[in-house]
1. For the read-out mean count of other Cβ atoms within 10 Å over residues 165-172, a value of 17.0 was computed from one structure; give its label from I, II.
2. In terms of FRET efficiency 1/(1 + (r/R0)^6) of positions 117 and 189 (r between Cβ atoms, R0 = 25 Å, to 0.05), which of structures I, II is highest?
3. Quick one: Cα Rg over 2.2 N^0.38 Å, for residues 149-236 alone came out at 1.50 when computed from one of I, II, so which one is it?
4. From which structure (I, II) was Cα extents along the principal axes in Å calculated, if the value obtained is 66, 42, 34?
5. Going by relative contact order in percent (Cα under 8 Å, 6 or more apart), which of structures I, II comes out largest?
6. Say we calculate FRET efficiency 1/(1 + (r/R0)^6) of positions 29 and 101 (r between Cβ atoms, R0 = 35 Å, to 0.05) for every structure; which of I, II gives the highest result?
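Rule-based calculations on the coordinates, nothing more; no lab input. Nothing here was measured: the structure is a model prediction, and the numbers come from that model. Cβ atoms are built from the backbone, for glycine too; each structure is taken alone.
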Structure I
Amino acid sequence: MPTVTALGFGFSPCPNDTFAFFAAVSGLVGDAAARLQPFLADIETLNRRAVDDADALPITKLSIPALARVTDRYTVLAAGAALGFGCGPLVVARASASSASLADLRGCTVAIPGRHTTAFLLFSLFAPLDVRFVEMRFDAIMAAVANGECDAGLVIHESRFTYQDHGLRALADLGELWERDSGGPLPLGVIAARRDLGAGRLGSIEATLRASVLHARANPGASASYVAEHAQELAPAVRARHIALYVNAFSVDLGAAGRTAVEALLARGRRSGALPVGCSPWSDG
């Protein structure tokens with residue numbers, strides 16, 4: 001009987017990830033000799049674990065700024081990405097706030113979901129930087145803005161659908177700004193794997209993740225309890241909207257358009273000085 005190798009796989013507890021990767025971590029698809037062991041954490045925790053290289057996971061979801069700092073050790077897989085149109089982070093403020101645009105945030109306190117997130121990179125590209133940033137978990141940001149702890153917040157994931165319920169309004173959609181500038185989709189996050197796994201293992205992992213996404217889309221009810229278990233605070237309708245937006249054709253395969261989008265955001269961040277110069281994120285680059 002072949003030896004089973006367990007490979008740690010980091011992804012977020014958000015509905016899109018638990019939906020997309022349920023089949024992979026449940027053994028419904030993929031190589032039986034290489035089991036993917038789930039490690040669920042918010043995206044900035046995953047980013048920091050890879051960047052700090054402290055007990056780094058073999059396979060992990062990463063934001064683009066984190067990817068930029070680890071391209072010597074990690075390569076991007078073509079399956080499992082969160083990338084698309086109309087899915088970008090929002091900058092929100094209280095409905096009663098006087099701020100009407102990003103320019104009005106100068107001198108303000110802004111809550112962010114982490115300095116390694118794609119959301120923060122976009123903020124640094126499009127918004128004034130003479131603000132005070134307060135880092136916190138993504139799911140604490142809306143409350144911090146609503147109760148006046150922060151003047152504005154950078155919201156991601158399901159907060160895109162629920163911020164108005166907290167008495168907040170959007171000052172800007174950073175995804176729209178990126179799409180307008182680049183003409184392409186916004187790459188929020190990718191699945192990266194350690195280069196030292198080798199070409200054969202990398203190809204097998206990529207095939208497993210692609211099969212998992214396809215299984216999820218063909219059998220949407222199969223992962224329902226798993227998704228709900230990790231997102232109990234969300235109404236089923238919000239979970240469904242979240243999945244529909246973030247799990248799409250790019251999640252099955254980045255393709256040429258997806259690769260171009262990742263390269264474009266990396267290049268833009270490097271030119272601005274927000275990201276370090278590094279090697280290609282691709283194993284064939």
Structure II
Amino acid sequence: MYSVSYDGQNKKILWQEMLRHEFMEALENDPVVIVPVGSVEQHGPHCPMDVDISAPFFMAAEVATRIDDFPVIVAPPIWSGFTHYNMGFPGTISLRLETFQNLLADIFRSIHANGFKRIISINGHGGNSAPCRAVSWQVAEENVFTLSFNWWDAVEAELCEWSATDEGVGHGGEWETAVQLHLRGHLVDKTRLAKDETGTQPFREELSFAEFAERRRDTKHDTGIMGDATVATAEKGKRIFDLVCDRLVKLVREYHQLPVRDYREFGSHCT
């Protein structure tokens with residue numbers, strides 16, 4: 001589906017489509033591997049279940065396609081995430097926390113064991129944020145250094161500045177719906193767009209530092225949405241998607257130039 005040219009040759013960018021000799025060739029050119037991470041879960045009455053994996057996958061593929069002077073490989077997307085709080089609506093598939101973290105850690109270890117030392121994970125699901133960061137810190141002790149972040153981290157200020165209503169990426173709201181309209185508008189049911197800005201926080205604002213684990217059906221209107229999907233447009237989605245990709249290209253290029261990190265470069269990390 002996707003390919004990219006570097007060193008005068010066409011090279012594949014999807015890990016699962018590559019042949020063994022293509023991995024060997026890539027390893028000779030300081031490659032970067034991007035792992036899209038997400039979930040399959042309800043996103044309101046209007047969006048498909050794979051919103052959170054489709055966005056980081058398309059972003060990773062776009063970045064890999066734009067860079068043609070060294071290999072950028074997109075690993076198979078991790079579609080299953082930690083999302084039990086969406087189970088109040090049909091369609092959600094959730095892993096236990098320890099299952100998700102073990103899965104991600106083993107994928108990082110496997111990629112590293114294949115010789116790929118520069119690894120980035122781009123997450124598209126809010127419930128995965130803390131677990132992904134914890135895994136990134138966990139495997140660092142094993143000399144497996146990864147960069148782990150959410151795609152919206154790259155454009156946090158712009159999400160607020162350019163928004164008509166939402167203060168951040170939300171859930172099935174303005175920005176997630178906009179990105180879907182840009183990438184896969186045919187999968188969005190525009191007759192079912194809705195908004196739900198009540199949130200799930202039971203305490204008044206001055207006490208908002210304390211909160212329960214989320215349950216999407218706690219929201220007043222029972223939509224499964226956090227935000228306002230009615231103001232989403234494909235144009236907004238393209239604008240934010242392009243900006244994310246611009247910044248990720250810069251990040252991948254700088255990462256490629258850095259030396260590979262070594263936990264034990266100064267001797268035993270235990271003494």
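1. Working through the options, I get structure I.
2. I
3. I
4. Checking each candidate, the match is I.
5. I
6. Structure II gives the largest value of FRET efficiency 1/(1 + (r/R0)^6) of positions 29 and 101 (r between Cβ atoms, R0 = 35 Å, to 0.05) among I, II.
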